[in-house]
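These are the structures in question, set out in turn.
Only the coordinates and a few stated rules stand behind these numbers; no lab work does. Everything numeric here is computed off the predicted structure, so don't read it as measured data. Cβ atoms are built from the backbone, for glycine too; each structure is taken alone.
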Structure I
Amino acid sequence: MSHQTRGIELKWLLLGMFFGSIGNSFVWPLTTIYMHNQLHESLTVSGIVLLFYSGANVIGSYISGLLFDKRNPRYLMLGGTVLATLVIATMIFFNDWPIYAILLTAIGFFNGWIITMVNSFGTKLRMDGRYVFNMLYFANNLGMVIGTTIVGPLYQGAHGNIGPLFLITTVLYILFTLVVFFFFHEDPHPQPVDEARFKSDEPAVTKIPRANLWICWVFFITLCIVWTMYEQWSSNLSVFMTEQGISMTKYSLLWTLNGVLIVIIQLLLTWLNRFYNNPYVQVYIGIFTVGLSFVLLLFATNYLWFVIAMIILTIGEATAFPTMPAIVNSLSPVEVKGKYQGILNAFSSLGKAFGPLFGGLVIGAASYHVLFIICALSIFAMEVVVLLVVRMQRAHTIKY
């Protein structure tokens, strides 16, 4: 079976995702701590900035998903990487308040644009959807392993100067852009794709069954809520840990552990999927274990507890997060696959947008432990909703 569609091979999608992931891992783990310690802004202000960042990410995800199905995706992808590179390059020299917040918001828009484009290209590959999304998640986290391993020590070595990190990110995005320019081409034999698109214009094909929509939308809402809670790990938890005397380097090592485990778990899942074919079970297990990680945080009194909680979190993340877009892909008609991947990424980004602000407000009004309780209960509640909706609707779905 060919790995190629529209002239794109899976390996080039993975390489692009890999470069972008390393670049992003030089930005997002430091945002809250940089604003809090270097720019002297409160957690609430940091949360508002990240709200704008992820809000722009929502808009970028939705627009690019719609355009992918209607315009030339190669040009859309190339435009996104070029403009993202220019914005990141600007942040090498301009990273004080408030320009940092403004440019970070622009990066959010283009990151949403690019990730949705990559995922949408993935839906067009003539391969098993779960394998494609598992490998994209694998590449994303392999890049994160490398980035988070060195970002903490580099940040400390630069004495809080974030400019050198944006210089490295710029170089990585230039490499990403070159991959898009040289290897993202239109299919030289487009007839089969054109025929599929012609057939997909018929109303009977484009109308999505109600059961498909139920499952897709419960996944969108679940991702929004789970990401809202998950975002505490990558924003407010850094301050929580440093206040307990745990260094920024040790915090960044948690994300290195996260990335290494995801790489291992993805390889294991790819092997297991040959023998066991029920992606919904992976979603159930994943959501539950993400919630369980917050229960463990309630008892975290030393670094070992954070390590154990991160291991549990990673099992959930690696099990559920790449499986849900694969299921949505299988439930979406061919000519609107980009649209539904865009909606999925938009809802994920919406959760990321509200996460830091939500956490900052709860911490300010109550405490970190109250926040962890709310996170756990919210995720477990969505677990129940997903179980009920899938149980009632799955038998009536149609796969595409």
Structure II
Amino acid sequence: MIRNRIIRLVLILSLLFAESSCKKEMDVSTPKNNLQSFDAIFKSYWTQMSTNYVYWDIDTTNWDNVYKKYQPLFSNLKTNNNNDLNTAFSYFESITQGLTDGHYTINFNLMGLSGRYIYPAATRKIAAKQFHTPYNYIAIDTVYLDKGFKSGYFITSDNKRLQVTSGLINNQILYFNCNLFSLKEAFTSKEKNTAAETLSYFFNRLKLKKSLLTAVIVDIRNNPGGNIEDLNFFVGHFIDKRLNFGYTRYKNGGGRKNYTPWISAAINPDQDGESLAMPIIVLTDHFTVSLAEAAAMALRCLPNVSIIGEQTWGATGPITNYGVYNAGPFEIYGILSVYTSSAAFKYIDGKMYEGIGFPPDLQVTTDPGNFINGHDDILDKALQTVR
């Protein structure tokens, strides 16, 4: 019963995050060959993990021992045997259970396993003592907003529904929420959309009413990430000069630890960007993932920003097409596809939060009873902080 519940939650979370965070452009990095044996499948998978995975210097998984242990086991399995298919799935679960990458997901296409996922980070989160299912905060947070607040949506190019909400609280605190990051796409779309109108509302009040505002609240809880261009577009509205917030590192060869030097990761200000003196509170939870984490970490570099809520998911590595960085997502055609970071990221403090999550300045968890009664404990604490 418990295992079935975990499997269902892993599937839900893998669909929620692995398909939404840091927009995925899967490129087939292996020939479209028809691998008939599990021995060949495992060897292809193991080899591509050796070259494509970017965390071998910090991951505790001994990849050579994985080969020694599992190659003989996979060689005994048949792809046309249902019991063997389930055994293979369990082997892949065991192999990947400790991988550091918070994005890492295997999606199976092989007949008999089609539609099944392995999402190690989600499995670990569910097993953690502090785990809770996502709260639909925005469903009750609009009650906190003054009349006249804006809420709009936009259907993204990959057919996801972006929802953006913004309004004032007590006519002096500017609130912003988005359920994913495709903000620039919506804002620059040739098709009129209410998400763009809501963004205009937020940016206008951020600029024109800054002398009247006492604080800004940026709510990115339950946000699985999205387009990397939104870092400059959104965070760029809060700065008036280039902001260095960390470092990225890439693979520069086929060896497991062939890395480039660490390169500065920076955000450029938007043409309308301004430095704000007022307090800025960023709200995060365990389901703040990927680019949403990067946005929180970048904003936290500003002297007037604090984070309230829960530790984030811990999937900080950017993801893009395989051909761009020669690492990241790969596919064994017709068998399985692997979703994994294309580069590693460490914060400006020199620490890597991959697989760990970025901690808030003030830890606040939601009491289920309070939530049912229409109270958002995290937002309440933010309002107490700035009032």
Structure III
Amino acid sequence: MVDTEAPDRIETVGDDFFADPHAYYRRWRERGPVLQVRLPRTDIPSWVILGYDEGRAALTDARLQKNVAGLRAIFERKNPAARANPGAFDLSAHMLNSDPPDHTRLRKLVNKAFTVRSVAALRTRIQEITDGLLDAMQGRDEVDLIQSFAVLLPVTVICELLGVPFEDREDFQRWTKLLIGGAATTDEEVFAAGSDMSDYLRRLVQAKRAEPGEDLLSGLVHTSDEDDDRFTEQELVSMAFLLLVAGHETTVNLIANGTLALLRNPAQLQALRENPDGVPAAVEEFLRYDGPVGWATVRYTAEPVEIAGVEIPEGELVYIALGAANRDPEHYADPEGLDITGDSGPHLAFGHGIHYCVGAPLARLEADIAFRTLLRRFPDLGPSASDQDPVWQPSLLIHGMTSFPVRLT
């Protein structure tokens, strides 16, 4: 029997969600793997998929579409009072917000830069960056692991890969936190960040066109100017935004969340110290246990869709809660436990299907080098003496801390 949720059963995402989303997920699962929630800030009712099997299927369901024009129309219909962000479209017309055939064209143009082989060629440089950052931490009793290491490693790598000036990092990181990290408190802050980021990337694209370098962004600009399969100017700006933000934000929180999980599970930390070759498997467990992306980016129903006996009408917003799916008790024997030596099977931390994270090989490589080197260089790594609870970003998309003090000696 198909059951359509009644409006009075819409759940609410409270301010405490971000510190412990799994407490919400455990409660919500009592109602099944699919339910409605009311989004914070926008107050828009949306559908959330919690189950692993249901989420994996939804990530490849062509009836759940992603094109930015359709999403914008639904957001405006559901919240007529909301003002459109003038810079939002410039930053949203990328492959993550598109459907085939547009998605196929856009993805093909960037796939070659993120193959396992091309990423593996970056190992030596990533190791050099890692060593330099840890050298700077040497001799200190405590550091903020995010600001001293987890941010700087992937930001340096993605800046070099794309050809973005490293000295601009504070600007684009601030805009990122306002746009997707939940740091904004007013619409005006979001609008200004979108406009500033869009203007910055447009100037950067123009600079690459005038003086191309040996970097990925120059290559994309060159491709769009000369080949039949090409980016429009707006697609170039939007793709630069996606690669710049997703290219560092995921790895930041993979490193930080994984380290936090180890410090909260001392036996697992000791096991990894004793067996550094277990780091790749541990990284997969960090991704499953407390991954850097909380919810997959939004989709919408192009027609009525039935999932787990629940009918979602046409024109509804749908999210897949990746963090919930990766701890689904119907799929994992011990979903709440951290086991870096076990084989938890495939997870959904990087998504699934045609929108699977193009930067996953790079994130895995950076995390592998980061954990091997960090644990070797700082064998006494432990919780900060202040023992403060982490402060988490108020974002449904990004699951990460704003700071993370740790003890080095």
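Some observations on this one:
- Taking relative contact order in percent (Cα under 8 Å, 6 or more apart) as the criterion, the top-ranked structure out of I, II, III is I, with the highest value.
- Comparing distance in nm of label points 7 Å out along Cα→Cβ at positions 112 and 144 across structures I, II, III, the highest value is found for II.
- Looking at mean projected area of the Cα convex hull in nm², for residues 184-327 alone for structures I, II, III, the greatest value goes to III.
- Computed -8500 for helix-only ellipticity at 222 nm (-39500 (n - 2.57) for each DSSP H run of 4 or more, over all residues; to 500) - originating structure among I, II, III: II
- Among I, II, III, structure where mean count of other Cβ atoms within 10 Å over residues 128-135 as derived comes to 21.0: I
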